[in-house]
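Coordinate-derived values only; no laboratory data. Computed from a prediction, not measured in an experiment: that's the story for all the values here. Cβ atoms are built from the backbone, for glycine too; each structure is taken alone.
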Structure P
Amino acid sequence: MGGLETPAQELGPAAMRSAMSRYATGVCIVTTVADDGTPAGLTITSFNSLSLEPPLILWSLGLNSSNLDVFRSSDRFAINILGVEMVEVARQFARSGGDKFAGVPVVTGRCDVPLIAGALVQLECLTEEQYPVGDHILFIGRVVGAAIGDGAPLIFCNSAFDALDRGGS
């Protein structure tokens, strides 16, 4: 029935990825602007609330990401929490290279960062801290603005996009 039948074993990178793929997470697009004004963004599932007072969030980015330099040098970013109808936008921002913003409606937020129009939630943040942790950089942001909509969230589990089944609740 899906439960464990063997004792825990040592965990290498492939097994760690496999284990964590069983954990359902929300799907977000994090956005910012480069020093030259070019928008940058990518799909993430490594996002969480950190503190309510002050309002802090955290997310992480791999050290091998092509977006690393732009986010490390920026003092602001936005977290766009996606609704279930935004699967194709999530896929577009998950791809390497190309213009990820092509054909995606955006608005400029109070912090001059691109916000994905139609996102379930938009959080505008100022970068508070950056910490190297393992093979990632952990970003902590102070939320300075939020737009909150209604709808079902897009989730990612077992290496696939999905929606919550609310039939039994």
Structure Q
Amino acid sequence: MDAGKWGESYERYEKLALRAAWQLLYTADDVQDAVQEAAVAVWARRRKLADGEEFRRLFIGAVVNQCRKRRRRYAKRDEDYHRHAAPAETPEGTAIRDELRSRVKAAVADLPDEQAEAVVLCLVEELSYADAAGAMGISVPSLRNHLYRGRRTLREKLEDLLR
């Protein structure tokens, strides 16, 4: 893939990558860094890429890997990762929506990494099972298993919101 086509593919999938990273990480700096480092990794392999779909799988997979690294780093430091997120100050009219969003995001963050990634890629970013599995580096049946377990855990954790 030449530099021009790479740039077009990057522009096409950058927002998807940012949204996925934002669901897996909590600070804007971490999100930006993860996407930038993933872009650098994909740039280094650009000559091996055949088309935009292959770029998407490789790019989103690299973003997921960068998010994994950051989540592991915080776990190793034994810090509460949620403390890094700046509390959003919102008008009273959006307070309930923001509280719901915060609870769902926290519940996703508490999932094991593979389940959180499957939930974000399939349910939030609406990637196909094949694309999500490719991005995560696992088989489709394994992805479906992680997705099933993630949904079940979220349903249990957020049961009071579903009533």
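Some observations on this one:
- At a computed 50, 36, 34 (Cα extents along the principal axes in Å), which of P, Q: Q
- Entry that produces 15.5 once mean count of other Cβ atoms within 10 Å over residues 39-46 is calculated, selected from P, Q: Q
- Computed 13.6 for mean count of other Cβ atoms within 10 Å over residues 103-110 - originating structure among P, Q: P
- Given -23000 for helix-only ellipticity at 222 nm (-39500 (n - 2.57) for each DSSP H run of 4 or more, over all residues; to 500), calculated: source structure among P, Q: Q
- Structure (P, Q) behind the derived value 0.55 of FRET efficiency 1/(1 + (r/R0)^6) of positions 31 and 151 (r between Cβ atoms, R0 = 25 Å, to 0.05): Q
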